[in-house]
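Asker: See the structures that follow.
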Structure 1
Amino acid sequence: MSEKHDKFRELAEGRTNKALEAIVRLGKLSNRQLYEWDDGEVRKIVKALKEAVSDVERKFSSPKSVSENRFKL
């Protein structure tokens, strides 16, 4: 494999694992004994996550597209 491909694989693995860990931590917020939330807030979180995944898919199919989205409840 080329050096660029090796670097991609290294970074992709680490960043994907961090993203998955963050999603697991978000799921832990569902504990009603520790947190209070309403369905609208949950829908906003899920929508933001789905849009971020769609954005990643778009970037890999057309790498020139750029968007910076920050999430806020």
Structure 2
Amino acid sequence: MSLTAIGAGIAAFTGIGAGLGIGLATSKATDAVARQPEADGKIMKLLLLGCALAEATAIYGFVVAIMIILFS
């Protein structure tokens, strides 16, 4: 196995981190809305922002993995 494949595999693990982050954020946001229903708007804005950042991190990881495979 070459170092390129190992590097690409490690870079692709960012998808796991993003999945865990989004799952935890959704769980915490649901708990927060259940405790304070009047803060629903603020909590949902922060939840969507956090999910977007987690997804962007996953996409960057996959792009790096593809670049490692193609350019080495």
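Where a number appears in this text, it was derived from the coordinates with a stated rule and is not lab data. The structure presented is a predicted model; accordingly, all values stated were derived computationally and were not measured. Cβ atoms are built from the backbone, for glycine too; each structure is taken alone.
Asker: Work out volume of the Cα convex hull per residue in Å³ for each of structures 1, 2, then name the structure with the largest result.
Answerer: Once volume of the Cα convex hull per residue in Å³ is worked out for each structure, 1 has the highest.
Asker: Match the computed value 15.0 of mean count of other Cβ atoms within 10 Å over residues 15-22 to one of the structures 1, 2, and report its label.
Answerer: The read-out was computed on structure 2.
Asker: Which structure, out of 1, 2, was helix-only ellipticity at 222 nm (-39500 (n - 2.57) for each DSSP H run of 4 or more, over all residues; to 500) calculated from, if the result is -23500? Intermediate values should be presented prior to the final figure.
Answerer: Numbers: 1: -23500; 2: -30500.
Clearly, the read-out refers to 1.
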